[in-house]
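**Q** Pasting the structures in now, so scroll down.
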Structure P
Amino acid sequence: MVAQAVFYLLAILTVGSAAIVAFSRNVVHSAFALLGTLVGVAGIYALLAADFLWVIQLLLYVGGILVLTLFAVMLTQGIADVSISNRAVGRAPALVISAVAAAVMIFAVFKTPWHQAAKVMVGPTTYGIGNAFLDTYALPFELASIILLAALIGAVVISRPIDRRTESPSEGE
């Protein structure tokens with residue numbers, strides 16, 4: 001009973017924050033509301049006993065991508081002065097499509113014969129994932145890390161300013 005109440009609270013937090021992200025006219029408010037959406041999804045993963053997914057959700061999305069987005073929004077000059085960031089062109093069609101999608105989902109929830117699974121013993125999943133990364137998928141994991149390292153080095157090289165003094169030594173002769 002408590003888990004069901006927590007689920008509904010997390011669902012309300014997630015959907016409410018997502019609505020603020022989608023319908024807010026201020027980019028800063030949308031960025032902060034994204035925090036509620038991502039934390040709500042992480043909480044739902046925790047309720048599903050998907051320990052690896054909820055930790056990754058917190059570390060990667062909340063801890064990394066959201067913080068990067070907030071820094072980008074906050075460091076952009078005059079972004080808080082922008083009063084309208086989302087266009088109001090397609091609000092009527094969007095509301096109609098959203099209402100139809102919600103009606104289909106509500107119909108599916110109430111008309112589907114839900115079957116309860118047998119009681120399952122919940123155990124940690126990170127042990128199996130770690131063993132798979134170090135055993136079965138060791139080579140693809142290392143190849144992905146080398147590709148990411150090459151991309152990072154390439155990004156650093158591309159973003160460096162060009163030094164005009166050492167560009168071509170034969171021009172001064």
Structure Q
Amino acid sequence: MAILKILQYPDERLHKVAKSVARVDESTRKLVRNMAETMYAAPGVGLAATQVDVHERIIVVDVSDTHDQLQVFINPEIIASSGSSDYEEGCLSVPGIYETVCRAEKVTVRALNEKGEPFTLDAEGLLAVCIQHEMDHLVGKVFVEYLSQLKQTRIRAKLKKRLRETM
């Protein structure tokens with residue numbers, strides 16, 4: 001397994017729309033394993049393939065305190081949602097930035113698991129937020145894009161400055 005490089009906002013590759021996975025095979029499972037290892041090492045609770053510059057509809061999530069309940073969603077679709085909830089979010093592609101975003105409180109998602117088997121899951125709370133957040137990455141959207149233009153500009157400037165200081 002390998003730790004993959006996570007793209008940093010405002011990298012344009014984060015805005016690419018991911019393609020559906022045509023067939024779940026060993027290369028898909030290897031990517032899932034590498035994404036999980038990358039997410040745990042970061043550390044984070046979710047990661048989309050887009051964030052590691054692979055533009056396929058794959059997300060991994062683990063919101064457990066013990067980090068041993070990995071959930072894999074291949075070609076995920078939200079088929080129902082209800083309610084709304086404000087939640088403070090962060091993102092491995094936007095390190096050190098946390099902002100409140102309003103999302104659906106509950107979602108029902110349909111996807112394939114790492115074996116290519118279809119499943120449906122009802123999620124609420126942090127899991128629902130995380131699924132929605134990661135699925136946004138698959139359509140080229142980063143959570144800061146829910147914020148005002150002023151906040152987005154400040155975040156971009158802050159991250160660019162941080163990048164310059166590390167060079």
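**Q** Assuming 20.9 is mean count of other Cβ atoms within 10 Å over residues 49-56 as calculated from a single structure, say which of P, Q it is. It would help to have the intermediate numbers written out before the result.
**A** Working: P: 15.6; Q: 20.9.
It must be structure Q, since only it matches.
**Q** Taking 0.80 as the value of FRET efficiency 1/(1 + (r/R0)^6) of positions 97 and 121 (r between Cβ atoms, R0 = 35 Å, to 0.05) derived from one of the structures shown (P, Q), identify that structure.
**A** Working: P: 0.25; Q: 0.80.
For FRET efficiency 1/(1 + (r/R0)^6) of positions 97 and 121 (r between Cβ atoms, R0 = 35 Å, to 0.05), the value 0.80 is produced by structure Q.
**Q** A further question follows. Which one of P, Q has relative contact order in percent (Cα under 8 Å, 6 or more apart), as calculated from the coordinates, equal to 19? Let's see the in-between values first.
**A** Values: P: 19; Q: 24.
Going label by label, the one that fits is P.
**Q** As an exercise: mean count of other Cβ atoms within 10 Å over residues 25-32, calculated from one structure in P, Q, equals 17.1. Which structure is it?
**A** On the way: P: 17.1; Q: 14.4.
It was calculated from structure P.
**Q** So, one more: If you rank structures P, Q by mean count of other Cβ atoms within 10 Å over residues 17-24, which sits at the top with the largest value? Could you put the intermediate results ahead of the total?
**A** Working: P: 16.0; Q: 13.1.
For this comparison of mean count of other Cβ atoms within 10 Å over residues 17-24, the top structure is P.
**Q** Could you tell me which structure in P, Q was used to calculate mean count of other Cβ atoms within 10 Å over residues 113-120 as 5.1?
**A** Structure P accounts for this read-out.
**Q** Additional query: Match the computed value 2.9 of distance in nm of label points 7 Å out along Cα→Cβ at positions 41 and 57 to one of the structures P, Q, and report its label. Don't skip to the end; give the middle numbers.
**A** On the way: P: 0.8; Q: 2.9.
Computed on structure Q.
**Q** Using mean count of other Cβ atoms within 10 Å over residues 1-8, single out the structure from P, Q with the greatest value. Can you show the working numbers first?
**A** Working: P: 9.4; Q: 14.8.
Largest one: structure Q.
**Q** Oh, and also: Assign the value 44, 38, 31, calculated as Cα extents along the principal axes in Å, to the correct structure from P, Q.
**A** On the way: P: 84, 52, 25; Q: 44, 38, 31.
It was calculated from structure Q.
**Q** Given -9500 as the derived value for helix-only ellipticity at 222 nm (-39500 (n - 2.57) for each DSSP H run of 4 or more, over all residues; to 500), which of the supplied structures P, Q does it correspond to? List each step's numbers first, then the result.
**A** Numbers: P: -21000; Q: -9500.
The structure behind it is Q.
Every read-out reported here was derived from the displayed coordinates using simple, explicitly stated rules and does not represent laboratory data. Here the structure is a predicted model, which is why all the values come from computation and not from measurement. Cβ atoms are built from the backbone, for glycine too; each structure is taken alone.
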